[in-house]
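Read through the structures below before going on.
Each value in this text was obtained by applying a stated rule to the coordinates, not by laboratory testing. As the structure is a computational prediction, the values presented were derived from the model and not from experiment. Cβ atoms are built from the backbone, for glycine too; each structure is taken alone.
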Structure I
């Protein structure tokens, strides 16, 4: 898959099958559309293209600082690469771009630059200035510019019964099993290991403190999770705490991972942490000794889950 961040770098002259959207999470509903896209491109000997945007339109048009996305743009790109796409176009969304009419977008980008032969979209899709474009307009433009439009029927999407919004709510409620089943893969967090206060090491549970730079990335419910990370091409398991560490009067939310049977220096390394299982909510304990007792219980729970899950 080739990633294109500027259409001046798009050199393909072959016909394309295109879909448009944010595809946050690349969940099982998205996967259904993308598989349709890839299969159709192969069948017609065209190139498959996903046209997406970054920043998210809400970041630009609403200055919505509370937006929480399931993926950073890099995480999304890695997930999309697994779908077998030929091209991922990450178009820089701006106020200027948002003013393009539906006709200008179809004519100037889809037709003149992408050489589109077919557009595949989800039902109730709107695009262009003030979201004026709809399936009726697309059908009209397709006849004018000689391409076809396929709308994924509502029942096909509803059959999957999943949306990015449902996944965000599940993660916020600690319903990780539900979220992961909707995603079709494990929800993950990617960040750099930074210096912490070394408290974990002093009580026998050394941790890697994960700093996530992207403030738009969704952080799940505070609590303790079973996790996995690939380090030096090896799957390493552990448990992760998200929260304010109330027992030691922590003031800021942190993400700390304790890896089992692991003692390598991870400082400044970038790790992707997959969330496998939600153990419990964050608690405040009366003493450090009580915290240690609970952490040992958490470790036992985590290892039991890992041993039962790995075949």
Structure II
């Protein structure tokens, strides 16, 4: 019969094995989250002005004859009225949303790829992976997305994140913190799915010798830019509807009501208000995030 000391030793050994196994299984997720969060921080700070300009363009009553002219006029107006740093209004909720959000997206994507894909995902698999990962992130971060949109719009004047949360909850209840969830998911989930498909398929067509060494970062960035342009154009209408619902929740109580209003007020072109700054931001931000993420994951030994 084994002694009590031997039994205790065996139990301790089993526990250590379980903990080691748990640590190994969690480690890639943690590394993916850290890498994604870091890449999200860099891209969010750099491209915040484009997001603010996009939101302001979507709140204007008229549609400029030229998107680029409207974009430049909006930048000039913000700088005149709110100074240069006014272009970074909404930076706090953007950081709160994008840093953990990008980290959660990449860690979810890493887990899904590890458990449901063998090797490089195909086109359809890439779409599904991107959609599921972004849906998880979108649902989790929707309250901060609402606050971020209102900060950037100039329609609301919140002095802090806490004030924004309390004000929305007191006036609109919990529903106010989740308004625009449907168009947000219809914008973000397809964008991420299409982006990942275009990104992975573009990389496959690049000769392997360019994917290593000093050429890797610019190649990843170029693939990301091309993927971002195509994905942004497809999902732009849902971004316009999302902005309307989050800024004017009492006016637009349903997704279909917002769609009908935009079409009646502005016509089909109304669904593409703010396309240029959004396309620039999403394209450059996603390309930069993926480039930084690819390099960090290599240094972490995940690739």
Assuming 22.4, 73 is Rg and Dmax of the Cα atoms in Å as calculated from a single structure, say which of I, II it is.
I
Have a look at I, II and say which one yields 3.1 for distance in nm of label points 7 Å out along Cα→Cβ at positions 180 and 284, as calculated.
I
Out of I, II, which has the highest value for FRET efficiency 1/(1 + (r/R0)^6) of positions 36 and 236 (r between Cβ atoms, R0 = 41 Å, to 0.05)?
II
Who wins on relative contact order in percent (Cα under 8 Å, 6 or more apart) among I, II, i.e. which is largest?
II
helix-only ellipticity at 222 nm (-39500 (n - 2.57) for each DSSP H run of 4 or more, over all residues; to 500) was computed and gave -9000; which structure, I, II, did it come from?
I
